[in-house]
Each structure stands twice: as structure tokens, then as C-alpha cells.
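Quick heads-up: structures coming right below.
Derivation of every value follows stated rules applied to the coordinates shown; laboratory data play no part. Owing to the predicted nature of the structure, the values given are computational and were not obtained by experimental measurement. Cβ atoms are built from the backbone, for glycine too; each structure is taken alone.
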Structure 1
Amino acid sequence: MSYNKELISSKLLRWEKFIEAYHLPTWEELPSLELYMDQVIILLTQYLSFIPLSGEDDKLITASIINNYVRMKVIPPPVKKKYSRVHIAYLLMICVLKQSLNISSIQKIIPCDLTDGEIATVYTDFAEKHSSVADTFVKLIRTSAADILDPANTDNNVIDRFVMESALTTNYFKLLTEKIIRLQDTAPVEVTENS
């Protein structure tokens, strides 16, 4: 495939700066007021601006998607058609994880029946881990894309190799995650004195 090395290089550098500056909102930064569906969609779209969409008409989150999550018990139902901080936290985590996992896997990682305190803890850990992984990712990309970012390198195949490496890395991490989730399903339940 033919790529514009200069364009790819500049996009990688811009994306690196964006990822370094981006962070998911903390639990405390999530709105404490309850919101209606349209407000939730606008807010989530802003929070998740780091996720690229395929086309102009693509939407990361819609009212029908949220309604399906409620119906499937992926998130708790709204109260009087209003969504709380808990709902926003669930939806943020789901939208991020949905980029690489299916909904049934996400349900196993983040069960719908968590208490408000539990979801606050899970979301806080998630947001912190998201930042940590983003930092690691930027360092990995700097190393993997060094040949692309080097203006003196005229090898036209460096981008092809980078794309292949990215795809393979994604594949292995996805396989690892799915394997661990499957192990959770088959792990024997530990019996304690209080069980």
C-alpha cells in the first residue's frame, strides 16, 4: 500500500501530543446533577473525543445504544428518565472498552449491579489506568514509529511494517484479554468460612 510518509509522521506527532494532554474526567469531574439522554450523549461525545470515528455519520453513542445497554442490563436503568454520575461512569468505560471487546466481555469486567461506591472505585481505577496506559502507549509508538518519524529514512516500507506491527500488537492484547476473561468463567469458586 502507498502511504504519504510526511503526512503520517505529522499525524503521529499531533496524535501523540493529543494523547499526552488527554485524560478521562475524574469521578469528581463527572456531573453530580442528573442529566437527560440528550445531555448524556453530548457529554459523552465530548469526553470521548480521542476515539476516532470511521465516517461523518458514525456516532460513538446514541439514544438507542444507551437504551439497549439498559435493556441488556449492561448499565442500571435511569431514574425518571435521568442519568446520574454512575450512568456516565458506566457509559464512559463501556465506550472505551467497546473499541476492542464485545459487550458480554465488558459485562464480565464491569458488572451492572455494582453499588455507587463500588462504581466510583472501579471508575477511578479505570480513569487512572487509562492515563497510565496512554503514557505507555505513547512511549511504545515513539519507539515503533522511529523510522517513520526520522526524515532521513527514505524506506517506503516503514509504514507498511508499522501498520502490520500495530495490528499484530492489537490482536495479541485482545487475545490475552479474552483468554483471561474466559479463565474467570472457568475458575473454581473459592469457598471461605463465611460462604
Structure 2
Amino acid sequence: MVLVRAGLNPERLTLAGAELADEAGFGQVSLSALARRFDVKPASLYAHVKNSHELKTRIALFALEELADRVADAVAGRAGRDALTAFANAYRDYARAHPGRYEAARYRLDPQTAAASAGVRHAQMTRAILRGYDLAEPAQTHAVRMLGSVFHGYASLEAAGAFDHTDVAAEQSWAWTLDCLDTALRSRSQPAAPTEDQKA
């Protein structure tokens, strides 16, 4: 599809790049591909984006923000297992609806950019849902890493079609996985020690 060329700016190019990523794969996103989409010469895009790395970084930041907003809406007002399930489902649903953007969200950012990105919100929201499990450190950090690994691993395998040729539906395995995660987290619960007032 050729888009009108008027009004090009970094934000419009980022959105178009995100759409291209969903259609063709994040690895296919480049200034040349985007120029073809707008029916312009690649050189005309350099006034808005320095290079393909900057374009991919912008798409990654856009995807992280969009995913964080979806997760925040999903977990609002929930706690414990309900929050865990809502978080996980929002994550998986985004990966299925926007495969290219989801891949972009895993793009390696430099430390300074990463520290200012919505990736920080993802970690904060993960820790927020884990408060319902009373996990002390370092267990909470272990849990953050475990959840991220499981959600990303499942979404990636599902996107690659790894579950397409079995008799057990991927939806059933997903529910079973979330049940196991909830059980594992509850088994590691460590309620805070009572204060002196509570002991009295």
C-alpha cells in the first residue's frame, strides 16, 4: 500500500514502521522499505530519522509504551492471581495481535534509552502484581525474571507455530502454565514479620 507523502515526521514514520513490522516482520523494517511505502526516495527520510537503527529504536519504544498501556488497563483494580492472569493475557494477546511490534519490544536498547523507556513500567507493574504474593527479595527479583521468561518464551513459541501440530490446544496449556505459576509463587510467599505493636 502506498501512503501519501505529505506531512512526514518522525511520529508518522514510527507508526508506519510499526505497521510494516506487523505485516512483514520487524527484521524487514528499514528506511528503504519505509521509503517504498511512502513512494519517496530513501534520502528524503533522513530529515526525520537518521538511520535504520534510530527507526527501529523508535518502533521499540513505541511498542513498549503501547504494551505497557495495555497491561496497565488489564491489571487495574486486580490483585493476586487475577492480576497475574490479566497481566499474562494482555502480554500474550499483544504478541498475537502485533507480532512485529512485539518483536520490536525486545530490541536491544542502549542503557540510557532503556532507563527512560516504558520497559521500566513493565518491571514496576510486574513487581506490583507480585506484592499480592508477599515475596521478599531476592525472591521477588527471581519471580520478575521467571514471569518475563515464561511469557516471552510461550509467546515466541506460539508465534513460531510450535504448538500447531499437537492434540492439546495451546489455550489449555496456557491456562495450565498460569495455574502452575500461581501455585509456585504462593508456595514462596513470605509474609512480613509482625511489628512490635502487632506482637503486643
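Overview of results
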item	result
Source structure (of 1, 2) for semi-axes √(5λ) of the Cα gyration tensor in Å, computed value 39, 21, 12	2
Among 1, 2, which structure scores highest (criterion: distance in nm of label points 7 Å out along Cα→Cβ at positions 91 and 155)	1
Identity of the structure behind 2.7 (criterion: distance in nm of label points 7 Å out along Cα→Cβ at positions 59 and 115, calculated), options 1, 2	2
For 27 (relative contact order in percent (Cα under 8 Å, 6 or more apart), calculated) the corresponding structure among 1, 2	1
FRET efficiency 1/(1 + (r/R0)^6) of positions 67 and 139 (r between Cβ atoms, R0 = 41 Å, to 0.05) derived as 0.95 - corresponding label from 1, 2	2
Structure responsible for 14, 42, 34, 10, 1, with P(r) over Cα pairs in 10 Å bins from 0, in percent, for residues 75-170 alone calculated and labels 1, 2 on offer	2
Read-out mean count of other Cβ atoms within 10 Å over residues 147-154, computed value 12.9, structure in 1, 2	1
log10 I(q)/I(0) by the Debye sum over Cα atoms at q = 0.13, 0.20, 0.26 Å⁻¹, for residues 43-130 alone derived as -0.41, -1.01, -1.67 - corresponding label from 1, 2	1
